[in-house]
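Just below sit the structures, each encoded as structure tokens.
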Structure 1
Amino acid sequence: MKIRSFKNYSDYIDLQKEKTTDPKRREIWINNQRANAKMFAYTFAPYHDTFNYSELKSGLCLGARTGEEVIALRDLGLTNCVGIDLVSHEDLVIEGDVHELSYEDNSIDFIYTNIFDHILDVDKFLHEVERVLCPGGKFFLQLQIGNNLDKYGVLFIGPEGYNFYDNFIKDKFKFHSILEEAPLYKTPHNHALNWNIILQKEANDITI
């Protein structure tokens with residue numbers, strides 16, 4: 001795993017915002033929002049038994065851009081779901097930093113992200129995910145392994161990523177169990193994603 005270096009955190013934020021605020025990209029995302037949401041629904045649907053979306057009380061999508069994944073999850077029954085990104089979008093995505101979530105400890109049932117290649121501080125990010133998850137809460141992480149980064153990517157995961165859980169996550173989450181770690185041969189909403197990890201915070205552990 002290799003992480004791109006920056007002079008300061010502001011430079012990192014500015015780079016990420018450059019992509020998110022690009023007017024041409026945002027126009028494309030918004031114009032294709034419903035179609036992309038349908039593709040996300042195909043991604044989430046196979047895990048209906050794992051997550052029981054309609055029974056979840058709250059959900060967060062980290063790095064949600066214009067909120068296609070939020071729409072998909074709401075349609076699947078997770079009605080109290082919102083996205084977090086550096087730039088807000090209507091009622092789907094609120095402004096925030098995924099390295100410092102503005103949620104109370106043990107307050108969220110479900111967290112999803114596919115932006116791990118944009119994470120600068122892995123330890124801080126994973127700590128925040130575990131902190132805000134409720135006991136029994138689930139974390140659905142999708143990765144790109146072995147794929148070259150684009151201009152905005154900051155974290156490269158090489159072949160060692162095929163043991164990503166054992167190599168990088170196992171010792172970082174204090175209170176959790178792994179539900180699944182599996183390869184993807186095709187992800188409907190983004191074919192570059194090629195690895196799924198699903199973690200569950202232990203039901204009897206409360207982050208203090």
Structure 2
Amino acid sequence: MADLPISLPPALADELRRALDAEGKIPRALDALGPIGDRDVVLVGGGTEETRRLSTIGARITNVEPLNGERTAVWPLPADSADAVVAEWSAFRGVSGKELEEAQRILRPGGRLLVVHDYGRDDVSRLRGDQPEYSDWSRRDGPFLSAGFRIRVVHCFWTFGSVTAAQAFLAAAFGPAGQIVADELKRPRLSYNVAIYHRDRAERA
């Protein structure tokens with residue numbers, strides 16, 4: 001799932017990596033909210049393509065695995081070592097106290113926590129059915145906004161080389177739901193909205 005909002009077989013995952021946000025709107029939005037260019041950035045659960053995208057805007061990346069209970073209770077990083085913590089899709093699935101505590105520990109004063117998840121209300125959400133990302137997570141009383149995050153919605157696309165290529169991918173990756181969207185496709189891209197939840201490091205007591 002690294003680099004991507006969904007898990008797919010390797011060949012389809014590679015195709016989606018090429019299609020997802022070809023215009024580079026997500027890294028530019030992260031830099032606007034961070035900034036992250038020329039900064040020390042901890043990337044949680046990131047993959048090769050995700051690291052490359054952020055490195056192109058000058059971020060100095062350290063990769064860590066998402067926290068996973070006792071197996072990964074803390075990140076192997078010193079306190080006050082990062083200007084930003086960035087998580088795209090694979091971490092901060094909702095908000096846990098442990099994740100916030102670790103982000104708070106490793107961020108420097110003035111540091112920023114930036115979390116990317118699907119927002120919905122787009123073509124892609126028709127492929128996946130009901131997801132908490134599309135409803136509960138963006139509510140005022142949901143796990144992010146009630147924990148001091150603000151939200152920016154970025155309007156992106158999945159962009160393919162042709163309508164035919166997009167249709168073939170959708171049918172292979174999403175079965176009947178993908179075929180329904182594919183049959184209605186008039187252009188080689190799907191609208192795709194992501195939410196970037198962002199907050200400052202809180203002052204420590």
Structure 3
Amino acid sequence: MQGYPLLYSQTFESGTYTGWTRSNPRSWRIERFEGNPVLSLFQRRTSYIPPFVSPQSRAILDSLYLGDFVLEVKIRSTAPNYPQRDLSLFFGYQNESQFYYVHIAQEASENEHNIFLVNNADRVPVAYTRNDGVVWEADEEQEWHTVRIIRTVATGQIDVFFDDMETPILQANNTVFTEGKIGVGSFDDIGLFDDIYIWGEQKTPPVPPASP
């Protein structure tokens with residue numbers, strides 16, 4: 001994993017999870033899926049409205065503030081089958097208006113299946129390479145998929161892998177945010193997350209300005 005130490009691992013075996021800030025807490029829970037505890041995003045529509053066009057459902061890990069990192073997570077879409085069906089991963093997260101997110105969708109279009117930058121404005125796609133989308137199986141055939149993100153700050157490189165760890169499905173080169181938090185979620189769908197592992201370089205988060 002690029003020579004970085006393992007900083008975080010979560011398999012949800014304890015049946016609980018703490019240290020995650022959720023944009024819509026009532027939409028998340030730990031549930032047993034085929035006998036295995038997983039993190040479930042089980043509601044599509046929520047009352048949370050982002051300040052700018054970006055994913056509605058976010059669970060952001062508070063304990064890590066990273067520069068370079070490798071994130072690996074198992075994901076499983078449980079949404080109805082349609083072209084924009086997605087799950088998303090966040091990184092470089094500063095606040096609800098400044099971050100990157102990886103939108104993994106069934107079809108690639110102007111606003112789907114890309115690496116997006118949100119910087120006090122609506123999302124902007126930044127990937128220079130992407131495939132045509134991923135295969136989300138039909139309801140009765142849904143499967144787990146392994147996603148890996150590799151972030152190298154010195155070069156700005158961002159590589160996203162989906163099951164095949166040799167060929168990225170998405171690539172970008174961007175340095176607007178060189179540090180930040182990591183998270184999981186969806187633009188407006190539902191799904192499951194499990195076996196979250198993060199290797200990387202821990203940084204010191206900025207100190208918020210003192211209140212006047």
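In terms of relative contact order in percent (Cα under 8 Å, 6 or more apart), which of structures 1, 2, 3 is highest? Don't jump to the answer; show the numbers that get you there.
Values: 1: 20; 2: 23; 3: 31.
Ranking 1, 2, 3 on relative contact order in percent (Cα under 8 Å, 6 or more apart), first place is 3.
With distance in nm of label points 7 Å out along Cα→Cβ at positions 79 and 135 computed per structure, which member of 1, 2, 3 shows the largest figure?
Working: 1: 2.8; 2: 4.2; 3: 2.0.
Checked 1, 2, 3; max of distance in nm of label points 7 Å out along Cα→Cβ at positions 79 and 135 sits with 2.
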Assign the value 35, 18, 12, calculated as Cα extents along the principal axes in Å, for residues 103-150 alone, to the correct structure from 1, 2, 3. 1
I have 1.4 for distance in nm of label points 7 Å out along Cα→Cβ at positions 47 and 143, calculated from one of the structures 1, 2, 3. Which structure is it? 1
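FYI, it's all coordinate maths here, none of it is from the lab. Since this is a predicted model, take the numbers as computed values, not measurements. Cβ atoms are built from the backbone, for glycine too; each structure is taken alone.
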